[in-house]
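Structures incoming, each one as structure tokens.
What follows draws every value from the coordinates through simple rules; no lab data is involved. What you see is a predicted model; the values in this text were computed from it and never measured. Cβ atoms are built from the backbone, for glycine too; each structure is taken alone.
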Structure I
Amino acid sequence: MLREIHITNYTIVDELALEIKAGLTVLTGETGAGKSIIIDAVDLALGARADTNAIRHGEEQCSISACFDVTHILPAQHWLQEQHIEFDNEIIIRRVISRDGRSRSTINNQPFPQNSVRELGELLLHIHSQHQHQALLKSQHQQQLLDNYAGNEKRLKLIDALCENHQKISEQLAELISQQSIREEQLELFNFQLKELQELNLQADEWRNLHAEHQKLHQANDLILNLNNAIDLTVENDAHSARYLVAQALQQLRHVRHPDKELSASLELLNTAAIYLQEAGDDLVNYRDNLDLSPERLQFIERRLTQIHDLARKHHVSPEELMDLQTNLMQRIARLGDLEASIKMLEMQQCENLANYQKIAEQTSQQRQTAAKKLNKIITQKMQELGMQGGEFKIKLNVQEKQPSSSGLEKIEFFVRTNPGQALGAMNKVVSGGELSRLSLALQVECSQQENIPSIIFDEVDVGVGGQTAEMVGALLRALGEKTQTFCITHLPQVACQGHQHFKVEKHSVENTTKTTIRELTKNERVQELARMLSGSKVSKESLQHAEKMLI
């Protein structure tokens with residue numbers, strides 16, 4: 001449960017610290033004193049969107065800290081363990097917002113992104129504002145409320161995943177079926193293109209090698225001249241070739257009668273050089289003699305290069321990409337050949353997916369029907385207690401034709417009648433503002449008890465009620481506070497008197513500065529505050545006596 005709130009430099013609050021107890025805590029004060037600031041600050045600490053305008057004028061940053069006791073909140077404990085956060089029954093969530101727009105959040109001094117803080121916050125506390133009255137008129141909110149009450153959250157996540165998978169498979173099937181309709185035409189085209197490439201019989205690196213040879217043929221005369229000169233200088237010239245000169249040097253050295261070790265090494269090197277020169281000369285002669293420098297070879301290469309280039313241009317690729325294109329065409333032909341098998345496999349997957357959807361959706365429907373019967377009975381009874389005698393509340397589950405749907409097999413709609421003899425009608429067409437607030441409060445209280453939420457904050461949800469009905473609202477909130485920590489901002493003395501703990505918010509102007517303070521009231525101060533709420537700024541003796549009787 002929420003144990004402490006500490007706020008610094010937030011709007012018109014310079015510094016504020018509250019210790020919250022179990023039970024029903026009420027918060028009262030004059031209009032405009034800043035009661036909702038407390039709720040907004042808690043919401044901000046738990047991951048709501050930040051705004052630098054919330055920083056108190058003249059300050060560079062604001063901070064909000066909320067301390068929670070998680071001793072009996074197992075889902076929160078599991079979340080903290082999964083995030084490797086050390087805790088000893090208590091955790092502190094802190095949010096700091098700077099004037100430069102930066103915002104940071106920590107959980108037990110460990111930094112966390114806002115979405116993680118929001119995840120944890122939803123396990124610790126729910127905030128119900130008066131704006132939720134209007135949300136109750138929307139079908140989507142009605143469905144969410146019933147499904148939460150029925151415990152359908154996990155089933156709906158599965159249904160949503162199955163619907164997403166259904167859509168994905170449907171798109172794949174549609175694509176394959178469209179391909180099937182033009183399958184023969186595509187096969188004919190792909191096979192024709194593949195045949196052209198196969199007939200071309202392009203080899204790896206052929207384009208590059210042909211280009212190199214083409215260059216060589218265009219330079220044939222220079223090549224032959226250079227080769228002949230190189231051969232002549234290497235081996236063929238009897239008087240001046242390198243081979244002849246090395247042989248002459250060897251002959252001179254062999255006449256030395258007693259060569260020493262160093263001279264023998266030189267002889268060995270010259271012998272090796274003579275061998276290499278002969279081998280090089282033989283290779284050059286073979287290369288020259290095997291050269292095909294005929295005009296016919298040049299014509300063949302130019303025709304081949306033209307064929308390759310033309311086919312590449314036809315397919316809008318480079319010549320180097322033609323072999324990849326051939327592989328790709330073979331894969332496409334294979335896929336089209338397996339098209340019917342692929343369609344059949346996807347249809348089987350779709351059938352299995354729909355069967356799983358139907359099973360989960362039917363379980364969801366059963367839970368909805370059970371929860372709706374229970375909620376119909378309880379809210380109808382609460383309507384009698386909240387000044388709508390003869391009224392009735394009924395949840396209708398209208399089967400949807402469209403399948404599958406992420407909302408399940410039916411559409412949820414709340415129907416009510418607020419007076420005897422009146423026909424049941426859709427909530428968004430029947431109830432008045434005051435009736436809507438009372439129905440909303442009854443639903444929120446009942447559903448909150450069912451969901452076992454550790455802490456609940458009600459922000460002026462009792463607007464539009466008074467008299468005996470206000471007394472019933474107060475009793476309803478106190479009953480909830482006996483089971484769940486409940487925090488309520490109220491203008492009604494009938495509600496304020498029911499609190500186990502009572503805070504008063506006051507706004508002060510000092511030296512051209514406005515600030516909000518909050519303090520817990522003693523029993524005598526509570527009597528004074530209830531009297532003010534009953535009679536206004538001028539507290540009478542009668543209002544004091546009435547307030548004293550009201551206070552439990």
Structure II
Amino acid sequence: MSFGVANTSTESLLQNLERHCTERPDATFCHFWSGDIREDISFRQLKGRSGAYANLYRESGLRAGNVVLIMLKHSPDMYYAFIGAMLCGCIPSMMPFPSVKQDPVKYWESHKQLFERIGAGAIVTYSENTKVLSDRLHGRRLRVLVPEDLAEKSYPFEAVQARLEDVALIQHSSGTTGLKKGVQLSYGAVAGQIMSYAATLGLTTSDCFASWLPLYHDMGLIACFIMPLALGLPVVSLDAFEWVSRPEILFDAIQAHGCTHVWLPNFAFHHLCRTVDSELYRLDSVKAFIDCSEPCRAETFDLFHETFAGSGVARDRLHCCYAMAETVFAVTQTALGEETREYAVDANTLANHHRAIPAVYGKPSRRVLSVGRVIPGLEIDIIGADGSALPADHAGEIVVRGEFLFSGYYKNDAETAKSFFREWYRTGDTGFVHDGELYILGRLKELIIVYGKNLYATDLEYICNRAVGVKRGRCVVFGVFNPDLGSEDVVVVAETEIPAGPEWATIRKNIKLELLAGVGIPPHDIRIVEPGWLVKSTSGKIARGENLSKYLADKTSRKGCPDPA
């Protein structure tokens with residue numbers, strides 16, 4: 001049975017939860033996995049444990065509208081603390097928990113301005129973090145609460161009556177430097193997104209999701225927590241850190257529970273191909289592996305289908321979604337049950353004239369995957385540098401408007417105003433529309449202009465990752481302005497697991513040859529570094545700005561010192 005509009009469009013998330021608790025309280029909300037732990041959480045349990053958190057918040061002095069930052073490891077308490085905040089009228093926001101790979105000083109300093117902006121509210125974390133937080137929260141009105149405080153709070157809680165226009169939650173950006181932007185989403189916007197996206201996917205009451213995605217990322221939070229909760233569909237929840245080291249647990253979860261939908265960033269498809277024995281799994285239950293969050297690659301789908309076709313993954317099960325926090329989640333989605341469209345375009349015309357025309361045999365081309373059509377309730381347009389609308393097959397900035405846009409950035413009116421062009425939200429992404437479907441090219445900020453030719457950093461990184469000796473997925477490319485030439489130089493920083501020595505010169509040569517063959521432009525500088533040199537954001541993406549700063553600082557300090565070779 002599919003879902004009716006009335007189930008989500010006129011109800012807040014809290015009303016959805018109350019309905020599930022009334023109609024089928026013992027149905028499974030979440031199959032929680034962590035190591036050897038397997039725990040099925042029912043809707044009754046979700047409401048009860050969330051109510052304990054609501055009691056804790058209320059008795060700690062929190063009031064409606066206060067923000068609750070949730071900094072917890074993978075555990076059921078993530079869900080309870082989040083829903084508990086909603087129950088008492090507070091505004092929850094998932095935050096990344098500091099990992100052992102992060103510099104703790106840098107981690108907490110990066111949140112200093114965020115704490116200042118939020119003002120009154122609370123942080124839910126563990127006792128191990130209370131000392132460092134109290135040092136950094138001196139004089140601020142943010143309370144530090146820990147799960148251990150729940151012991152005497154398990155009595156019932158009467159939930160507030162949330163209005164659709166009230167702010168339901170805040171999604172914070174995943175950047176590693178500067179002030180994270182808090183995307184405010186209303187209950188009505190969340191309900192509208194879920195109604196529209198569920199209909200686009202054709203979700204039914206028999207569907208089940210599998211996810212290792214962290215909840216501080218919009219793909220994990222909305223697609224794999226809020227949407228299944230609102231619809232009453234079960235989700236298998238895995239630990240992101242455990243998945244990285246044991247990626248096969250995703251397929252274990254799919255087989256164990258017959259999961260039908262899986263959202264993954266592009267790099268995750270490759271990680272699974274490199275590490276999982278395809279002969280051990282049957283994945284026939286999956287209706288859609290949905291590539292989202294990063295530029296979707298046709299080559300990725302080629303590899304994933306080739307690797308897992310014998311496991312039951314047909315090409316028409318591989319799909320793309322274009323999504324962002326500012327629209328709650330999905331903007332576009334490819335049609336399930338059909339093969340995702342691919343367009344091979346003339347690379348030179350696209351780079352030099354910003355137009356997408358069919359590739360000609362023997363000339364440089366670029367394969368671009370469609371991310372589908374716009375979901376109901378939203379509109380997109382493509383605009384040029386002057387703000388004028390561009391016709392089909394012309395590349396420019398993607399702008400979006402519609403029924404479930406965000407309510408602005410939290411306490412940041414200036415940034416909110418800057419993000420809009422008239423009533424259109426400026427995404428900062430570039431792309432074009434062909435035959436009614438959207439094709440993504442890259443980020444405006446990642447555009448490198450070399451002698452008038454437009455190159456996208458993500459495309460160059462994909463090419464560099466093919467070079468022998470480069471650690472896959474651990475390469476960054478950026479443009480550095482050269483005042484003598486009046487143009488940008490292409491700079492590559494790539495990690496390798498090969499010890500420093502003569503082979504590093506060979507790796508540099510391999511990268512140069514790949515770039516010459518791919519785009520016809522040699523890089524100005526290629527820096528080979530050891531594993532761990534590159535900085536990643538909390539969502540696992542290469543932090544381009546911070547790596548550029550690190551490269552420039554390193555270049556200054558190493559002046560006159562050649563790379564090991």
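For relative contact order in percent (Cα under 8 Å, 6 or more apart), the highest value in the series I, II is held by structure I.
337 is what came out when volume of the Cα convex hull per residue in Å³ was calculated for one structure; which of I, II is it? Checking each candidate, the match is I. Structures I, II were shown, and Cα Rg over 2.2 N^0.38 Å, for residues 235-314 alone at 2.02 was computed from I. Of the structures labelled I, II, one was used to calculate Rg/Rh (Cα atoms, Kirkwood Rh), for residues 163-250 alone, giving 1.01. Name it. Source structure: II. Source structure of the calculated read-out (distance in nm of label points 7 Å out along Cα→Cβ at positions 331 and 411, 2.9) within I, II: II. Using the calculated result 22.2 for mean count of other Cβ atoms within 10 Å over residues 91-98, pick out the matching structure from I, II. This figure was derived from II. P(r) over Cα pairs in 5 Å bins from 0, in percent, for residues 267-474 alone computed as 1, 7, 13, 17, 18, 16, 13, 8, 4, 2, 0: which structure among I, II? It must be structure II, since only it matches.
Starting from the value 1.9: which structure in I, II was distance in nm of label points 7 Å out along Cα→Cβ at positions 59 and 147 calculated from? Traced to structure II. When distance in nm of label points 7 Å out along Cα→Cβ at positions 11 and 227 is calculated, the result is 9.5; to which of the structures I, II does this value belong? Source structure for this number: I.
Could you tell me which structure in I, II was used to calculate distance in nm of label points 7 Å out along Cα→Cβ at positions 27 and 155 as 3.2? Corresponding structure: II. Out of I, II, which one gives -18500 for helix-only ellipticity at 222 nm (-39500 (n - 2.57) for each DSSP H run of 4 or more, over all residues; to 500) as computed from the coordinates? The value was obtained from structure I.
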